[in-house]
Structure I
Amino acid sequence: MTDPTWVLRLDADGDGPRLAVKDCIDVRGTPTTVGCPAIADDAVPAEVDAPVVESARRAGARVVGKTGLVELCRHADGVNPWYGTPRNPLDPERIPGGSSSGSAVAVARDEADVAYGTDTGGSVRVPAACCGVAGLKTTAGRIPTHGVFEFSRTLDTVGPLARDVAGLVLGMRLLEPGFTEDPGYDAPLTVARLRFPGVEPEIDAALDAALDAAAVKATDVEIPEWAEWCGAADDIMLAEGYPAHRHLLARADRLEERHVRGIRKGAELPAAHVVACRRVAVAAKARLRDLLAAYGALALPTLRMTPPRIGERAATTYLTVPMNLTGLPAVSLPVPRRDGGFPASLQLVGGWYAEESLLALAAHVEAAVR
């Protein structure tokens with residue numbers, strides 16, 4: 001039986017770090033199918049590596065395979081009815097998260113040291129949370145997206161997944177030669193602890209315990225505009241996804257119906273509405289800039305709930321997509337729950353282009369809860 005975690009396994013020689021690549025990123029000599037029959041039917045092997053793969057090879061990485069994903073990177077549940085849904089290694093009845101589902105599963109099963117994913121609304125952080133691993137959404141524009149299948153031009157980012165923060169640092173070095181954690185960084189005395197209704201009490205308790213263990217003082221903050229930010233990000237995504245994917249409507253029978261609806265919905269959004277969404281993004285950036293100036297970092301859950309079972313509906317990107325709207329970097333890392341249940345996921349957010357200090361903070365918290 002085919003393992004849906006992997007689209008293609010490669011036998012890479014050498015002793016460098018094992019790198020798995022989401023199958024929306026070009027790897028020379030292999031087709032990029034994006035989990036979609038409408039694309040796979042005519043896909044031909046890529047002639048060159050995407051820059052993010054080229055940089056990894058130069059750093060000595062071995063590309064061990066391409067990983068499965070949600071069709072067209074368009075949803076965060078990890079489900080792909082065409083090629084199969086990667087099994088969540090913590091609970092096979094629950095979603096693996098997406099769209100970078102195979103990448104999260106590959107590192108969780110220790111079949112790769114680092115996996116590349118893409119994050120447009122939470123597609124690195126959500127599967128990291130669902131599979132109990134770490135994931136980093138990079139600052140918008142920091143990592144090149146050439147050779148990466150486009151969904152939303154202004155929201156798409158590439159970032160690493162790994163079993164721990166050290167693996168994320170390694171992943172950043174593969175993406176960006178010379179990257180290193182901020183060696184002089186100390187965890188801020190305070191973070192803005194963002195509070196939201198509907199978060200499972202055990203998840204909030206796990207996050208608070210992790211911050212307390214790391215001696216990070218958390219100041220509670222509520223953001224009434226959050227739902228508006230989510231709506232603006234989702235509509236920008238739809239609007240930009242229409243010109244990127246409209247050609248596929250000619251093969252609608254080779255697309256999931258939910259994605260056909262999504263592509264068509266993007267065509268219905270008036271330009272004035274999209275401009276209004278951009279203005280919401282400007283206001284959101286200003287609000288979060290002020291919070292970061294006051295507290296150094298933001299802390300919030302990655303998911304409001306235990307990952308849902310396959311087939312259940314859940315708003316998996318509610319706490320992640322505003323970081324795509326604002327372009328901020330965000331790292332998700334697992335933290336234990338006091339009841340011993342499914343691990344919670346702490347999302348830490350830093351300033352623009354401040355991944356060096358953000359990962360240092362994440363490592364500080366990780367060390368305190370291990």
Structure II
Amino acid sequence: MRIAQVAPLYEAVPPKLYGGTERVVSYLTEELVRQGHDVTLFASGDSVTSARLVPACREALRLDKTCVDTLALHFVMLERVAREARHFDVIHFHVDYLHYPLSRRLGVPHVTTLHGWLNLPELNVLYDEFSDVPVISISNYQRRPLPRANWQATVYHGLPPCPTQNEASGDYLAFLGRISPEKRADRAVEIARRVGMKLRVAAKVDRADVEYYRAEIEPLFRDPLVEFIGEIGEDEKPAFLGNARAVLFPIDWPEPFGLVMIESMRCGTPVIGWRCGSVPEVIDDGVTGFIVDDLDEAVRAVDRLGELDRESIRDVFETRFSAARMAADYVAVYQRLLARSVRSAPRKLALAATSDNGRSNGHSNGQ
């Protein structure tokens with residue numbers, strides 16, 4: 001198939017450091033190419049891919065200190081997508097709803113994966129208007145605020161195999177991701193304190209969260225049990241996650257997926273996650289980790305980590321969360337959309353012919 005992938009421009013594909021959506025787009029793109037598809041990636045110019053790259057800007061916008069209006073460059077990219085649209089069998093968007101007025105008029109099968117949480121009240125108005133736009137969820141839980149959207153499938157994220165294998169668990173707990181109120185790094189610190197185990201934190205601090213970090217989290221990180229590493233790159237994750245006793249995922253918000261959980265499973269490392277959002281869909285409780293409701297349960301879960309088998313965790317990852325499985329699920333959606341488009345083509349031609357006949361017989365406006 002001839003497939004276009006349209007990525008956000010905030011991070012490179014794949015990201016140099018932190019970045020969830022762009023990382024998933026990279027894994028999907030590379031796997032589709034590996035499976036023999038003709039893929040074009042619309043992304044920032046510093047992206048690295050085996051697909052054909054159409055850049056919309058020189059580098060990822062988060063790294064470009066001169067960029068003021070990020071939307072302007074996204075609209076430039078969408079115009080380039082429109083110019084090339086007829087060359088694709090399907091266009092797969094990952095840029096939220098920016099393209100909806102355009103994509104519904106392209107005449108090319110398209111689908112959008114929604115990567116964020118959908119609980120904003122304005123989105124109900126948006127999806128009442130764009131009820132025809134086909135969308136994909138990344139968990140079933142993610143759909144709850146927008147049950148009337150034109151859902152095509154739920155496709156869980158997938159990752160390529162882990163480059164290294166670690167058969168023995170380490171002597172520390174790990175926290176990976178972002179320092180923000182909803183990620184609850186404070187809970188991770190409290191768990192480490194209660195069990196008397198070292199906590200290593202690899203996380204970025206966005207500008208929007210600097211004040212929260214300095215006031216609420218930085219004082220906690222002065223505990224001798226805590227080692228704050230900062231933001232790490234993709235090549236550092238396997239060792240960081242694979243050598244941990246467990247990864248803590250103590251979130252306090254309706255997480256739409258949680259890439260950290262499957263990054264951990266890929267290394268054979270169990271996850272202790274709060275019962276929020278997609279967590280019960282991703283973690284197999286008692287197999288790949290433990291799902292908890294409070295700090296006391298989390299502490300007890302640390303004591304139970306010896307019950308879990310790292311090889312079994314990797315097996316579950318390969319079955320449920322591999323990049324190959326993710327790509328196969330998306331290709332199945334592409335094929336359904338393409339088949340639907342082919343079936344509807346004769347009807348569209350007939351309607352166009354009827355309209356043309358009406359105009360030629362003097363029934364157009366103004367005659």
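A few remarks follow.
- Value 29, 24, 20, calculated as semi-axes √(5λ) of the Cα gyration tensor in Å, assigned to which of I, II: I
- Kirkwood radius over Cα pairs in Å, for residues 106-305 alone derived as 18.0 - corresponding label from I, II: II
- When relative contact order in percent (Cα under 8 Å, 6 or more apart) is computed across structures I, II, the figure 19 traces back to I.
- Identity of the structure behind 1.36 (criterion: Cα Rg over 2.2 N^0.38 Å, for residues 162-201 alone, calculated), options I, II: II
- Distance in nm of label points 7 Å out along Cα→Cβ at positions 50 and 82 from the coordinates reads 3.4; which among I, II: II
All of the numbers you see were taken from the coordinates with simple rules; none came from a lab. What you see is a predicted model; the values in this text were computed from it and never measured. Cβ atoms are built from the backbone, for glycine too; each structure is taken alone.
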